[in-house]
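Dropping the structures in below, format is structure tokens.
Derivation of every value follows stated rules applied to the coordinates shown; laboratory data play no part. The model shown is predicted, which means the values in this text are computed figures rather than measured ones. Cβ atoms are built from the backbone, for glycine too; each structure is taken alone.
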Structure P
Amino acid sequence: MPHCILECTKSVAAQVPVERMMRAVHDAALASELFTVGDVKIRVLVHEHSLVGGINADFVHVFAYVLTGRSEADRKKLSAAIVRGLAALLPQVQAVSCDVREMERATFSNRRNAGLDA
């Protein structure tokens, strides 16, 4: 963890390579000191159509999913680190945000805890 889903407008993706945005999120997650390198997973969704405040404007938003058990302070630390990293990379984008959401440990499955990997 975390699983980070970065969403942005097509215009933002044309201004800054998606790989750089992904690296900014990755580095911010590591800088939070809550995760190790292998824990951070990032994917990107680029939106062709969107409105911000009723107008066609650029945005970047990250949904960061973590397993339950992290404190509110840790979740805030992660979201603030991600916003700072992206805002530094994209000073021209006014709408930069992050929401940290919790996934239930009891119901989360992956290869390891589903018994597929030793």
Structure Q
Amino acid sequence: MQSSWSSTKHMVRSHIFRIWTASAVLAAYIYGWLYIPEVLTWWKRTTTNLIETGCGLLPYPWGDRIEATLGNFGLWVQITLAIIVFRILMWLVLSALRRTWAARDPGPERSMRFSTEDRL
């Protein structure tokens, strides 16, 4: 029963993180569209350049085909890449915070071990 509950909690936390990151990127996109459109222009040019460069590395018929396909899905590819980049950045930040907190707080098992060692 405990593993099922633990699995469910992990799945819920994972979905909340996914919804939160996607919502944050979409909110940033809307904010950028209203107030700082030059950032969206930069992101569009950067992603288009990445797609062209990546597809240029593929052999003749496939590079052109994939570039044309990804070009047709331009906006969705840009938003998806932004969500992926944001998720990676948030994962790095949260992992660093967890390590910092774990180093600061010895935890219950460590504090009990030290207290029993002191009695001996």
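Observations on the model:
- Between structures P, Q, the greatest calculated value of distance in nm of label points 7 Å out along Cα→Cβ at positions 5 and 77 is seen in Q.
- Distance in nm of label points 7 Å out along Cα→Cβ at positions 85 and 101 - structure with the largest value, from P, Q: Q
- Structure responsible for 33, with relative contact order in percent (Cα under 8 Å, 6 or more apart) calculated and labels P, Q on offer: P
- Per volume of the Cα convex hull per residue in Å³, the highest-valued of structures P, Q: Q
- Identity of the structure behind -32500 (criterion: helix-only ellipticity at 222 nm (-39500 (n - 2.57) for each DSSP H run of 4 or more, over all residues; to 500), calculated), options P, Q: Q
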